[in-house]
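These notes open a run of structures that come right after.
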Structure I
Amino acid sequence: MAPRETIEVLESHRFDVRALECYVCERMADVKPPFQVRQFRGGQSNPTYYIETPSRRLVMRRKPPGQLLPSAHAIEREYQVMTALQGSGVPVPETFLLCEKAEVIGTPFFVMEYVESSPMTDAALPDRSSEERRGIYRSMIETLARLHNVDWRAVGLSDYGKPGAYVARQVHRWTSQYRASETERIDAMEHLIAWLSAHIPHDDDASIVHGDFRPGNLLLHPTEPRIAAVIDWELSTIGHPLVDLAHHALLFQTTPEDFGAFGGGSRPIGVPTEQEHLDTYCRLTGRASLPDWNVYVVFAMFRFAAICQGIMGRVVSGTANDPDARRAGARARPLAEQAWAVVNNQRL
């Protein structure tokens, strides 16, 4: 039975299933046709498909059709980092094959295992006990700390990113991405672009960073209170771990409209406070403190707003994947305004 979070393949994301069968079956001896294909809900960027075959269940992730922004939809990089992390202790699906030829099904794609799990769609975990919530949040921050502790050179990712001046390059990158998908003027974004450029931390610490480590990209184990897999590695690179941590910490500062979070509301029993969560991370990574933390938080909000604007750009162009994309895209302005409010309330 197909996972309940799947739907019929959207008209705009259909492809030649027979061509996929031929390509995959030639390269995976234990996989036979026919393929039954459905599409996962969500996934604002790269369409993701559930594939049921007579012998096993698979997942395919591909670049979307249409004109793409430079450096976006980097499924080749997703495949590379997930493959490198096999056996590292970071829970990722096993990868099987990468096809960089667009002519097979229309865009490049890769195939990985289907992990029996459920998506973490609500950060408050309303259907879980307090003990289960505590275990899941502990597993969540342990997973992020474990990722940041991986020796990225030793796992073959020396060429995966440039560790120096990461924050400065990220500010430039997301400013460019925002400009490329801009559909209206947002004054708070203009203020943030200028402010962030003047407040770059001078710290070149480096690790593998996921780039979007939030509940929506975490899969929960079906019977145990822990993370079964981390997915959606499109934004991963070698970068500053506190950028990754700050993006994750928006879980405690944004609303259910954003991360499925509880910022500004009541915190469920079993869920740690933000400070407790950050303290656990520091213990696991050997950090004594989080220098320039407020700058990283402001940048995280700015980047999140730029991501939402990118979604809105796809809505306007007609290439958005998720039926809820317009609502997600509309979050760009309030997120930018929240970030600018943080700047004005902080003495940095």
Structure II
Amino acid sequence: MNSKRPIISINGVNKSFPGGVQALREVNLEINEGEFFALLGPSGCGKTTLLRILAGFETATEGDVFIDGKNMQRVVPNRRPVNMVFQSYAVFPHMSVAENVAYGLRVSGTERREIPGRVQDALDLVQLGQLGQRKPAQLSGGQVQRVALARALVKKPRVLLLDEPLSALDAKLRETMQMELVRLQQTVGITFIIVTHDQNEALSMANRIAVMNQGEVLQVATPAELYEFPQDRFVAEFIGKMNLFEGTNAGWESGRLTLLVNGLGRIELPCPERISEDIGLAVRPEKMVLLERRPDDSFLAFEAEVEKIAYYGSESRVFLATERGLPLEVSVRNDRRDAAGVAISGKLWVAWRPGDTLILPD
């Protein structure tokens, strides 16, 4: 696992733009040395603004940013121990691949004799060692992205900032490059911070993720912790698919919570701490199973009618409705060639274990 020494400390950062737009609200974060960290959230949540503050392209209205123990308040971008890969890659079309990678070294005053060796090392790192003389127009989208990565890594930054670096790639290439970025980070051992709105991208790549919305950091955790134990409804809905229910509190006693749930009726759940307010409930579609007969009392189970099946290759998503009209979505693994094997008009029991129910505060 990564070192626990923070290389970045963000303390009480706020950012306002003219017109009263507040992009960041009291952001506090620590990012560890050697960590692959993701800033995840919808468009307009403030994640790119935070990345640009780290890079020095924006200035915080309030708060401090420390990188490697030094306050960055008066440090200009080219003096910071970071480098950034932009969404557009921003390679120079008139320069060769090698010239693009060498550009940052030349303008920063690196000794001329050092440059060819460092450029070749960077190109070898991103598996473009034989393509140094090509122009960007002669490369694929994935190769152009590798050029941008090599150009950023050749300066040996302490932190690499990545702003939606995979958004321009097709789905298959994006998946390949996700694994390539993880390999690169593990090889060079420096801190990577990626901005993305793609939950699968963040889950598959990052050691830890900060989920943001409306300028605030809502939760910071490992991918598994975020997915299995989201702290509020926004995080629960944003990370993966979720069935959400509204519950009226009917009492708590001896570690059991009784709820009246809209569309489901009366249910009991394990709950170690007393809760007095009304709450929301959530269940992941893959935690649910479809059965022809009602299961035993170790499951919560409700009869529902199949309304639609969406086929996704390795799985199918079955959409159902209870007799009270509550919609449910269940993921079914396609482990047979007849896909989900569910009748479109059929009635089935939707069941899950009580411990797989997430209790979310209002």
Structure III
Amino acid sequence: MRADLALVGFGHVGRRFARLLESRRDWLSLDYDLECRIVGIATRHRGAVFRESGLDAVALAAQAERDSPIVERGIEAADGFDVITRLGRSDAPLKVLIETTTLDINAGQPAIDHVRAALQAGCDVTTANKGPAAFAYEELAVLAEDRGRSFLFEGAVMDGVPIFNLVREALPAVQITGFRGVINSTTNHILTALEDGESFDAALERMQSLGIAEADPSLDVDAWDAAAKTAALANVFMRARITPQAVDREGIGPATARLAMAAKARGARIRLVASARTTANGVITAVRPVELPEADLLAGLRGMANALVLQTDLLDEIAVTQLGGSLTQTAYALLSDLITIRRRQPPAPPAAGSGRTP
């Protein structure tokens, strides 16, 4: 089955996805009967392109990394919305938007509008952006269902770890009553570096050089990224209908070093903990530095490790741990969602004269 893809957002994650898709091309064809071609790419600063016959996305990724425009004569597109509109006109059996724009913590835009436009154009969607699920999950989920399309976002929380798939596919009839976790790699790396005597600025600079920290690092250290992930988790798992602004939030800074060292001396650890719980008055959410006993699962997370503990009504607590995060893992989440979209397609009718009955 042919799938035409459009990449709106072509930063670190989008470029890594393009390369991952190329490296897994034979695998996708043999195991999933999936022939992918990237027909459109839109960037924030280097232009947008669309070609019905497909683009060399790997070459364009290298071009973007040289700070060169990706626009080529004859295949220019106006912007991401133009790329989405053209994708919607494709005759491919599958048309998928891969949305990886930068998180806007104020309103989740333009990612929400990208997702909405793609669904309205008859495309499936996967996004690594937390904004759509954190600000508009219910609206977009209903729109996707009405249009018979998929709206997936596995890469929005904990990179490629299948948190949302776990609950959706493996925990039927189980109610999520709360959760707590360490879900921001940058701040966890900084906190463990502080425990080892490193400076706050040096630890943050390393995460920026690896492309792990958000483009605006204040989103990480001021806990906005974790708040967006908390809102997304609460909206999807607990029908919270909140935005990141509703999350009780406290970040970390250079002054946290003293607290981290003092906690370590007491045999404890400081971790930036995201949490949600169901109460009679609704879902209560928070992200803040918390001192944890050394025996706590979350206290033992070092470096870029993450973990999420789901509290359930039938299975008590379920913990999922990721011992390291990277751009490849986030790109893999997009690939995983793409395969999920393929699996949701109805089987092809038997060929004429095959002798098989449907």
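Here, each number is a calculation from the coordinates, and none is a lab measurement. On a predicted model such as this, the values are computed, not experimentally measured, just so you know. Cβ atoms are built from the backbone, for glycine too; each structure is taken alone.
A few points about this structure:
- Mean count of other Cβ atoms within 10 Å over residues 94-101 derived as 25.4 - corresponding label from I, II, III: III
- When distance in nm of label points 7 Å out along Cα→Cβ at positions 38 and 62 is calculated for each of structures I, II, III, structure II comes out greatest.
- Structure from which 46, 26, 16 was derived, semi-axes √(5λ) of the Cα gyration tensor in Å, options I, II, III: II
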